[in-house]
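*Asks:* What follows are several structures.
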Structure I
Amino acid sequence: MSANIRKIVVQVDETRVEMGKPIDPPTRRALAMAVIANPYAGSYSENLDQLIAIGEELGGLLGDKCVKALGIEPGQAQSYGKAAIVGEAGELEHAAAILHPKLGAPLRVAVEKGAALVPSAKKRGGMGTAIDVPLGHKDAAFVRSHFDAMEARVSDAPRANEIVVAVVVTDSGRPLPRIGGLQVHEIKGQDGLR
């Protein structure tokens, strides 16, 4: 099944100065959101296969949009995250069906590799509800410089029968990271942790 998409929103956040210090090159995060119809809105279904298939479709679509918005090659992506906001006629499990079983594989293709788990968040809310999309390094979860989040919000979504699905991809970690831990140049990228 193909997602019934009402709108797509893409934005790039670029930090050039932090605490009066220039960030060169700037740290950049791209957010891509799809507002989709929830095929299960208003009724309980034991089987959520339609949303699982939609998640697979959106993982690649939104991941590609983020990479293109950053103007980078897929292998230059550094961290990623995903989130979903379900409208009031849906349930939290609808967000889980989109995010967990199949969204990650095509997102990993969009960012080349992605050995680490994709951090995620989900909630229920009305139009204009915001969610923080958690971020972690795509190949090594222990890289502290990439623990971050980006707020996602669509002013007119989700309507009661909709879901907002968000993916964030970055080309860097936080500005001015200095709390130690595994460094990007030390990543082995084999177990998703280191």
Structure II
Amino acid sequence: MHKHEITPADIMNMAAYAQQRDRRRKEMSALKKNRRVHVGPDATFYFESYDTMFHQIHEMLYIEQGGENQIEDELRAYNPLIPKGHDLVATLMFEIDDPERRGRFLADLGGVEETVYLRIGADSVHAIAETDVDRTTAEGKASAIQFLHFPLTDQQISAFRDPKNDVVLSIEHPQYGHMSRVSGDVREALASDFDDA
């Protein structure tokens, strides 16, 4: 069974983390390579795990130097993004460098978090957005960052692991309709997020 939650007891001493930080960042960069899927020209899904969130929490603690008082806030923010054994969790980022184009693009993208699907063979899993904050404003502008959960049944997990089935990520918003096949290397990495049946 995988670990599905980071506890205060898991948090490293910051002096010890500082000594290992360069090595850990290189390892994380290698790990993330096969947890990334580009969909269309401007969207990238970064699939999270216990390890990516462990790294993120430690980076926040290291950079912000908030000490013990900061730990609970970081755990509260990032623990929900750790897969729980029957799901995949992704940070979806719309990455546009030009601020004017980014503003226009996001203004037309309201509700995009409701239009994301993971297709496994003939089956379809509708993404569920994190509800911590509203990711679309009242004016209909989408956030550049969305946090999405893909809950899978046992049968869908089996189908995901079977290389005979295509796995496709799609965004089906009227202003951004794109899909991308998930490569074998990424599928293999993501399959490790599921608890063994």
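*Asks:* Computing mean count of other Cβ atoms within 10 Å over residues 7-14 for each of I, II, which one ends up highest? Intermediate values should be presented prior to the final figure.
*Replies:* Numbers: I: 14.4; II: 11.6.
Structure I comes out on top.
*Asks:* Here's another thing I want to ask about it. When distance in nm of label points 7 Å out along Cα→Cβ at positions 15 and 151 is computed for each of I, II, which one produces 4.6?
*Replies:* II
*Asks:* Also, I was wondering about something else. Any idea which of I, II comes out highest on distance in nm of label points 7 Å out along Cα→Cβ at positions 127 and 159?
*Replies:* Greatest value across I, II: structure II.
*Asks:* For which of the structures I, II does the calculation of helix-only ellipticity at 222 nm (-39500 (n - 2.57) for each DSSP H run of 4 or more, over all residues; to 500) return -11000?
*Replies:* II
*Asks:* Mean count of other Cβ atoms within 10 Å over residues 23-30 was computed and gave 12.0; which structure, I, II, did it come from?
*Replies:* For mean count of other Cβ atoms within 10 Å over residues 23-30, the value 12.0 is produced by structure II.
Since every read-out is calculated from the coordinates, none of them should be taken as a lab result. Small disclaimer: the values here were computed from a predicted structure and weren't measured. Cβ atoms are built from the backbone, for glycine too; each structure is taken alone.
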